[in-house]
Structure 1
Amino acid sequence: MNIFFKHLNPDKRKPKYLTKLDQIPQLTEREKRELQKVNDKFVFRTNDYYQSLIDWNDPHDPIRRIIMPDVQELNEWGELDASNEEKYTKVRGLEHKYTSTALLLVNEVCAAYCRFCFRKRLFMNENDEVTKDISEGLEYIKNNKAINNVLLTGGDPLVMSTSKLEPIIKQIREIDHVQIIRIGTKVPAFNPFRILNDPSLLEMFKTYSTNEKKIYVMAHFNHPRELTPEAIEGLNLLMKSGVSLVNQTPLVKGVNDDPEVLAELFSKLSYIGVPPYYVFLCRPTLGNETYSVPIERGYEIFEKSRTLCSGLAKRARLVMSHESGKIEVLGMSEDQIFFKFLRAADKTDNARFMAFFRNPEACWFNDYQEASDEFSLFSQTTVKAGCP
């Protein structure tokens, strides 16, 4: 890690945001010219703390891969709303896909931007899905008593000042039937000083993460090198403040598509006390072809990584956030691959088991559907239809 950060007093460690390629001295002039075409299409933002984690002598450095543009992002592949989130938008800034869970888009800014982001559409000028006025969303939640989980996302809620985030948390806590508040964030990896330097944030968590109604921080560490001493300290402060922590990550080509790397990430998280939760297969989002790992290769990487871990480190599930629901990859035989709906938009599909003939080129659930004359759907106990 850059010694600039290592030797500063905690209250003076404030990363500087970088939004222009000219601010990255390690890039050649040719690289800047080529990558500017990517920046003209997809937003670029990082900070000098996170940049200090990059080994610039390694052209395949995984941290560089997470944060620095790649010319292959210009390949025509995928779509901006790959899971059709618009379909589940009930009022501006609120999505309601699963009966018990509502999603509030409370911010359109991140501490830095992952190149493989599935919501990059939010950071484009013409997007208006996010709203700073969540009153309609709160009213919708109040009127839907089946909602017991609210996920705050965006953008990244922890980029907001505590003075802006706390009123949102407070208003949600005043809704009796909401038991869990979740915050999806990569701030603990991108900028742990947001946690280390703001006691008011930790006090806010202590106030609203109660014995019976917890706040969950859904952390987003993609690679073990992100787990710096500062990041680990930040995670421990969050836990001491009373929140529950889990980690989720996409499986990203060139970042963690290696069983040993993924196992190291799982293991280090378990040592800290942060359970691995979901590993997501990359959605077919516009520009993300270069980051996508085929499903069957992804399953093999995932399962191999789990064999290298203890039980506490192997709790993650390999899933896709598909338009129809959250689909877990359960296993493969020589000829078939098996899926299951963990959560389904249509509740009659919950826990439904599905089998398809294998397709090594498939990167998304649709690739199996489109190769079949009909779905090959099974329930847990009853065969619904034969294999295609």
Structure 2
Amino acid sequence: MIEIRPLDPGDVDVAWRQNRTAFGGSGSGQWFRTRAELGLFLAAYDGAKLVGVTGLHPYRQWYAGRDLPITGLASVTVAPHARGRGVARAMLTASLEKMALDGAAVSVLYPSTPPVYRAVGWEIAGVLASAELPTNALAQVRPVSALPGAERSEPVTLRPVEKSDLDAVHALYTVAARRAVGPLTRTGPLFDVTRILELDGVLLAERGGEPAGYVSYSRGGGTGLTVHDLVGGDPQVLAALLRAVGSWQTVAPTVAIRAMDPALLPLVSPFKPPVSWEDLWMVRLIDVQKAVIGRGWPAGVQLGADLELIDPDAPWHAGSWRLEIADGSGTLERGGTGAVRIHVRGLSALFTGFASTTALRAAGLLDGEPAAAARLDTAFAGQMPWMVDSF
């Protein structure tokens, strides 16, 4: 019989080897041991033998101007000899209960195999986008504005980031991230802001002596460059940062840029199409009321919709709900007519704005009154949900 319980301290090395074998890679696994010391792993045992592990990582994630407590599900592995016996499902079901008790509103993961997670309520709901470009194309980038008089007169200067700049860098990231849906806040026990200084390069853009943007990158051992963050709020700052990246053209002929906003690079790049989905992430609502109340909502939108939520694995969700959106806030209370029937997978993909109700209906995750479904599209509309952090 499979038992799910916290990972035994004596099994950490076994769990790390299982993780390394499943996902590849090398190294000492110190990151794994540090998380184990924090008690972030659930494990599956067959008697005294470890047969499965899953990591439950506390993060916070931006949702249109407000941040929610989430659990990042990661390092989910099952020993080869124990596969096909329901071990993964047992761990995921137990994880739902633990996440709810721990106060998470949402769970997020990067799937290696989506069907395993779909079976317990997760669904594709956002992207980690990247663009691969010839580096020399960036060396000659010049700021262009289609709006006469929009150019800024103050020159943009670049310099290496120092430890004393870390708060400013984090503030620039937050300005770019908080208005979106999906980016992590990069706060809490699993984030060390000083780690950015371990990258091969971090350049701060300043205008008039004030921070205006930054770029962080890694050279790696190949012929390319990887840009992790590119934050520039106007054409002059963005162009200066892109030219700095382009200066690597003689030794790094290609550059992969993780897109802070998947819509931005196609607007400023001369190439088509520069952006691809490097990865997709899945979402599952853990506490639907907390998620709705804590999320940001479009200003000026006022509407209501009645839902019947189907969630076989989280019985605290199942049943009829009334959603109300007004003045940038949302509420979700028991009751209503259940005019739209929606599976938790569908509501999770809708919650980030990733999927429309038309797509969910075609996928078999929603049915009911078209007018009520259309109101849901209005409530959840926004830019493509994105992250630039993997876990």
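From which structure (1, 2) was FRET efficiency 1/(1 + (r/R0)^6) of positions 198 and 302 (r between Cβ atoms, R0 = 35 Å, to 0.05) calculated, if the value obtained is 0.15? The correct label is 2.
By the measure relative contact order in percent (Cα under 8 Å, 6 or more apart), tell me the structure among 1, 2 with the highest figure.
When relative contact order in percent (Cα under 8 Å, 6 or more apart) is calculated for 1, 2, structure 2 comes out on top.
The greatest value of FRET efficiency 1/(1 + (r/R0)^6) of positions 142 and 254 (r between Cβ atoms, R0 = 35 Å, to 0.05) among structures 1, 2 is that of 2. From which structure (1, 2) was distance in nm of label points 7 Å out along Cα→Cβ at positions 246 and 270 calculated, if the value obtained is 0.8? Value 0.8 for distance in nm of label points 7 Å out along Cα→Cβ at positions 246 and 270 corresponds to 2 out of 1, 2. The value 23.0 for mean count of other Cβ atoms within 10 Å over residues 70-77 was derived from one model only; which of 1, 2 is it? So the calculation was done on 2. Using the calculated result 0.55 for FRET efficiency 1/(1 + (r/R0)^6) of positions 310 and 334 (r between Cβ atoms, R0 = 30 Å, to 0.05), pick out the matching structure from 1, 2. Of the structures listed, the value fits 1. Comparing FRET efficiency 1/(1 + (r/R0)^6) of positions 14 and 30 (r between Cβ atoms, R0 = 25 Å, to 0.05) across structures 1, 2, the highest figure is found for 2. Taking mean count of other Cβ atoms within 10 Å over residues 38-45 as the criterion, the top-ranked structure out of 1, 2 is 2, with the highest value. Using the calculated result 147 for volume of the Cα convex hull per residue in Å³, pick out the matching structure from 1, 2. It was calculated from structure 1.
Every number in this text was worked out from the coordinates using simple rules, so none of it is lab data. Not measured: the values here are computed from a predicted model. Cβ atoms are built from the backbone, for glycine too; each structure is taken alone.
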